[in-house]
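I've put the structures underneath this note.
Each reported figure results from applying straightforward, stated rules to the coordinates on display, with no laboratory input. Quick caveat, the model's predicted, so the values are computed rather than measured. Cβ atoms are built from the backbone, for glycine too; each structure is taken alone.
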Structure 1
Amino acid sequence: MSSGEDAVGKVIQNDYDLITLDIYMAGISGLAALAVIRNMRPHALIALIFGRFEEVLPTDVAYTADVMIRKPVSVSTIRGLVDAAFQIRNALKSAAELG
């Protein structure tokens with residue numbers, strides 16, 4: 001995706017289990033996109049990616065992310081996120097089948 005608007009558009013069109021957002025995206029920031037996306041996909045695992053340690057994040061927005069990951073992001077971290085999203089999806093499906 002090339003912008004925060006693209007990210008929001010993709011989430012509108014698709015039901016993702018895992019969403020990764022960079023804080024700095026073209027157009028609206030990843031933080032602004034996060035605020036919108038969390039409302040649209042409350043059960044998706046959302047990872048917020050950032051680069052500099054000294055970045056100060058607005059707590060009301062940053063805490064809506066499930067995990068915050070510092071760059072560079074390793075392949076094993078991505079695999080872990082995919083596995084976690086899969087487990088969340090399965091747990092929600094199992095819970096829905098109880099009722």
Structure 2
Amino acid sequence: MKIKKIKIISSIYDVKYVKKLVGERNNKLLGHIDWDLKLIEINNSKYPIHTQLKTMMHEIVHGINKENNFFMPEKKVELLSNGIFALMLDNKEFIREILKLK
């Protein structure tokens with residue numbers, strides 16, 4: 001992927017692609033967002049671009065959650081990010097119309 005930065009609400013996050021990403025319990029992660037460092041990490045070791053983009057959407061929803069103080073649980077973040085990702089894939093004309101607004 002070529003995405004190096006992404007703006008979420010009022011914060012700009014750097015995007016870093018890593019070959020190995022582990023959580024606090026040494027579990028494998030597809031992605032991670034660090035609100036303090038304004039950094040999103042995406043595991044790109046063996047995952048196809050579709051999975052990486054879906055993971056990016058998941059981390060973006062976490063960012064929106066944090067920026068707005070929603071405190072949404074992980075399961076809801078997963079459901080919402082999957083729904084937004086599917087909406088974007090299935091409605092390209094809608095996305096093109098939004099992009100014209102810039």
Structure 3
Amino acid sequence: MLTAPGSCFPASFDLIYAFNAFYAFPDQKAALNSLRLAAKPGAILCLFDYVDRGGFKDTPFARKAETLLWRPLCLKSLPAELDASGWTLKDYREIHSDFRRWYAETC
């Protein structure tokens with residue numbers, strides 16, 4: 001099995017899935033590039049994650065020490081960020097109301 005230059009793992013994944021994790025990656029550009037190296041040609045990347053619908057960085061929550069590096073997905077810039085790392089946005093779904101309901105039901 002061949003490994004991409006600079007990579008420590010072979011490009012062997014057909015599907016890469018991140019569930020509520022990507023927002024906390026300090027360097028999302030590097031993460032997307034690394035995930036691309038791990039993926040087979042034609043692989044699918046699924047990001048189920050928090051979305052910044054505007055103003056996240058201006059909230060008191062975003063200024064806490066443990067959340068300073070958090071960067072929820074921005075749907076306006078996401079297609080360009082994916083394209084720059086060799087991924088293509090094919091579809092997205094906003095499920096904000098479902099998320100609120102799920103959290104309310106589990107508390």
Of the structures 1, 2, 3, report the one carrying the highest value of mean projected area of the Cα convex hull in nm².
3
Here distance in nm of label points 7 Å out along Cα→Cβ at positions 14 and 78 has been calculated and equals 3.0, so which of 1, 2, 3 was it run on?
2
